[in-house]
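Colleague: Below you'll find a set of structures to go through.
Any read-out appearing in this document is the output of simple, stated calculations on the displayed coordinates, not a laboratory observation. Computed from a prediction, not measured in an experiment: that's the story for all the values here. Cβ atoms are built from the backbone, for glycine too; each structure is taken alone.
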Structure I
Amino acid sequence: MDGPVTPPGRLTLDGGTFRRDGSPYFAVGFNYHPSQAGCAYWRTWDPKTLDADFRRMAELGFNTVRFFVFWADFEPAEGVYDAEKTHRLRELATLAEQHGLYCLPSLLTVWMNGQRFEPPWRRGRDLWRDESMAERQRAFVGHIAGALRDAPNILAYDLGDEVIHVDSPASAALSPDEVRRWWALLADEIRAADPAALVLQANEASAVTGGHAFRPEHSGPLDLVGLHGFPVWSPFHIEAVDSVKASSFVPYLVRRGRAHTAVLVDELGSYGCDEDTAARYLRATAYSAFAAGAAGTAVWCWQDFTTEDKPYSLRPNERFVGLVAADGRLKPAMDAYREFAARATGELAGFAPAPAAVGVFLPEEDPGDAAYLAVGGSGEAAGFYAHLLLQRAHLPYEFASPDALDRYALVVCPSVTHLSLPDQQRLRAYVAGGGTLLYTTGDLLHAFGGEDLFGVRIRDYTLDPAAADSFTWQGVRYPVHRTPGQIPLLEAVGADVLAAFPCGAPALTRHRHGRGAAYHLSAPLEEGINAPYRLQEAPWHLLYAGLAEAAGIEREIAADEPAVETTALHRGSERCAVVVNHAPTTVFTTLRRPGVAPLATEVALEPKGVRLVRWHASRTETETAPT
């Protein structure tokens, strides 16, 4: 039986990319509350302000507005919907349509800027496990989707922005199956009310870096996920908004999410910095997120607020993160975002990440029921720093599904602290089939990958950090940073020893297994870099680059400066490299493609600057993004 017909104008998803009437479509816009009304705009309705704001968004080159359906406003009494506010919702969508803007309504809005806007009748009932509350949510999202079903400009429905924070202990206690059931309950109701609907649920960075189950890997009932991350609230040691790590953080979240589903960066921006720093950050991050495969971006937020009402009375600094000042002045970040929007919806339309040669595989986590034996699979810092090292080595990469390892010439398993038997068997099969594996380990017992695969065995352990505090390979000395504890001492039983620790024990080994090669580093390389300024302490990325070369991987484009990202995107036979300087200083670099003369020598990239490099067949041209 055929599925629902998509009405003209409504978007679909294909390969993680929005499409409108068959053509690629990149969503780019803002999170929105009116400046004077703030979160009270459904109660202090002012359509003239909305009309003026939407007109200005469109004139500046944007196509998407994300807004928030405050549950307490629309359902003031349990099971009773406010007809006037429902009419206002349709009016907002119509005003947006008149200016060519797609709408992303965030439903079940209770949590906003660190405070709760509670429906007074909830009375603390659990949103997920209380059947009466599940029914109320199901009915509410169906009511809103039914009100908007005839609007041609609905981008997608967000089930509830950061809804996990309405009751953090309760959401953290949910199993993956419970989260999937909740997502399916609401998504199915929306699709029943609006058959053309796309459905997502938006969360902050903990959807990737945290321990709860509202994660992209469990998002089967959804069409895509919304992710947002701000460097000031990163779990990693990001030194400043202007640092190399900061503008690489959101692209990391996108790449993690893209391993499972399409990703919309529905909150993008910065806190804790001046206007020029914010502009540089936004420019580099937006282009890098696009290169990582984001389906769209929405900046937090449109305009500074003049209101002093909740939540701004408690959190007054939240009033000043708009790209438009309260008096209407465009901040420097708006110039950066406008230029990105013009390119993302213009010359870059249809460009997408190519299949990658390198996969990052993060082994499954321990379920947590093994008492003192319970440890994670790969820590979150391991994934983030593997992302950074591959980016600095200019290697094309993506995060790998455990059942698709054979897609990659090189698989990296970073700083593993727990390896299950199924994952060990997956790695053995991958290498035996001809793959190249780099496995770095962070635990004496629970992450040892096995003598058969790696050709090493554990001889003993030591508590002396100096015994294994560094190794040298291909002329580069790599310091090793570990948390205090047992350090495994290995011996080779078939593996080639490529580098040793000061005590003489093998550090880096290579073992032929079947048709492939397994490299084992007896150190938590990636986790060890998670400290302020340690990324610059050594050329860590050269280890990855050397093993990629051994695996026969050729980079489509590279630079001789590690702070410069070079991500090649494909559109048919066309190529476009997004070249991003993540450094806070001007860099001079040379861009190279294999087998051809350097594309450009001494390219100057300003702090957080961007250049696009395009080529087709034998013709190459470069063009600098406006700054």
Structure II
Amino acid sequence: MNPKIELFHGPNKFADSAGAVVEFEPPFNETLSADSIDKQWKKLDSHQGRSLWTGNQPENELSFVDLYTEIVSYFRQPVAVCDHKCISGYQIGNNQRAWIFLCHTHSNTANLILRSSMALTNEIFSLIVTGHPGINKLVPNPIANLQRQVANLHYSKTANILLTVALSRGIPTYPISLGGNIWQYGQGSLGRHYRSAADEFDSLTGDILCRNKVYSNELINRLGFPGVVHEVARNPDHAAKIAALIGYPVVTKPISAGMEKGITTSIDNPDELVAAFKLAASISPRGVIIEKYVKGTDHRLAVFGGELLWVMARYPARVIGDGVHSIATLIGQENLRRKGDIDKKAIMQDAAMDELLAKMGLSYDSVPAPGKAINLRSVANVSMGGTMEDVMPRIHPDNRYMALAIARAFRMNAIGIDFITEDISKSWRESSCAVIEVNQTPGVLCYIRAEKQLNRMFPSGNDGRIPTILLIEAPPESAKQVATLLQDANLCVGQATASQTFLGKHPRGKSSDTLNVRVNSLIFDPACEALVASASLVASASKEGIVQDGLPLDKFDFALIPGSLPSEIADFIRKHCSQADYLEHGQPLSESMQKTLNDLVLRYRSNLAGSPHSRFTSATSN
């Protein structure tokens, strides 16, 4: 097939977004029915046996290119930030070659999806058309394996929601480290680092405190707020002594683990304690926390930028009896209601649920009385079928103040505080309650909460963009004029050409760097307050140049182009620039051009004034 993959970091000749294109010669001319393809797909997906068709199954037969496009789209969906479809087509020459363009923000992920999807497509066609496997040997469970690889390269559900909201607001986003789930929102001095919902204003000391439940509880108590009574046990015998001392019921949990992993609640006797200790110790070999059980509802208090943005009551997976149906039937009915709701996970039956029901003297055949709530989990974990309720309007002022004070003391800009109380409308001073945990990456599992969170960092009207100017085929004196005007406005200006990079007066970059690499090196630097990129139409031996290789940014504020520019290229540039003007060789900047640049400076200063103060300044680049 001889596939050739090219990467684009911005708008290009195929699409209006970054991505990758694969060109290849289809190895099969036959077409296959959607039904035969799906049967073969389910055999390859031995892990789950799910259908390839996430929507309606196609009625027409599919060619190699059709199926390849469907498989690429299948693996792109869970990690797609935008709704761009995969684009496919044919090139007719001496040999018929096809191409597929995959819109994606990260080249490694796009490359992985394109190459692996081609191997899967070839395998399915080979098995159906010839009855034999393809030339390339596939790994066991190829579909599940590829899904894991893509997930490892990509981001969490929280990050996906935040990125989608940022995109809708026009805030540019850039992957810094996908393995570390770190993204930059915004550019240069207006850019901010995020890891899921945590951001660059969170302190290292606070992060360490949040990760260790013993350390965090010490600080909660020292602040004068209700912490928990607990000790760390080294072995089951030690755990039994602690439980006897603080009194049953107790809770066991790892010292450092999130997502409620390894936690067992409401332990009533030594026999239950032994099994619960082993579960927690498998995650936390340094010791297991034995904690006095606190009765009440688990609440997540989310603080961002010194403001309490939401309070969610969290309930374990449960069903409500109707006096007619069994627990098993009620679980099935509840899962049916949740189908298609991205905020609710299906309730899955397992050994832990079996044990909890047995402890209550129930089984899946039991029929609960009308209105009777049956908890199916011991912890309020949304990923295990739990539910949430917005109780922000009911929170007592004392509890609100407590949340803000804890965030300040932990030196955290983003923090999730888990607070157990029977009534959130009562002050912590007047009820039996406790802060059981603090989290350095509070989940943002819906778009409304993501908007609230991003508004703290990027207030309305601030899209996180520094002034960006694109010069096409401009002489060095024109670039110097633009940079000087911005520098005279006391901005630290980054300048990038195909061969040079400067931030202020300081050069950077390697001789082999492309224009895209040079531009990225500037927008990743928080000292950069404006960017001037000079591009040529001639890139390598191509006359298409910047159109062929793609723009280095999704859009520019202002472009200066020569009047001799071919109309199709001028139209392409205008489409991706907020404003464009003609600048002939040797011509100075006109008054209108200077006014446009001054307006960009004013917009930037307004956005800077409304953003959280950064500890980085342009002084580092003078």
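Colleague: Using mean count of other Cβ atoms within 10 Å over residues 22-29, single out the structure from I, II with the greatest value.
Modeller: Working: I: 19.9; II: 16.5.
Checked I, II; max of mean count of other Cβ atoms within 10 Å over residues 22-29 sits with I.
Colleague: Related question: To which of I, II does the computed value 1.12 (Cα Rg over 2.2 N^0.38 Å, for residues 198-397 alone) belong?
Modeller: Going through each structure in turn, the value belongs to II.
Colleague: Of the structures labelled I, II, one was used to calculate Rg/Rh (Cα atoms, Kirkwood Rh), giving 0.98. Name it.
Modeller: Among I, II, the structure yielding 0.98 for Rg/Rh (Cα atoms, Kirkwood Rh) is I.
Colleague: Matching task: 2.4 is the computed value of distance in nm of label points 7 Å out along Cα→Cβ at positions 86 and 158. Pick the structure from I, II.
Modeller: I
Colleague: Using helix-only ellipticity at 222 nm (-39500 (n - 2.57) for each DSSP H run of 4 or more, over all residues; to 500) as the calculated read-out, with -8000 as its value, let me know the right label among I, II.
Modeller: Label of the originating structure: I.
Colleague: Starting from the value 1.9: which structure in I, II was distance in nm of label points 7 Å out along Cα→Cβ at positions 174 and 414 calculated from?
Modeller: Details: I: 2.8; II: 1.9.
Here the read-out was taken from II.
Colleague: Can you spot which of I, II the value 29, 57, 14 was calculated from, given it is P(r) over Cα pairs in 10 Å bins from 0, in percent, for residues 238-285 alone?
Modeller: It was calculated from structure II.
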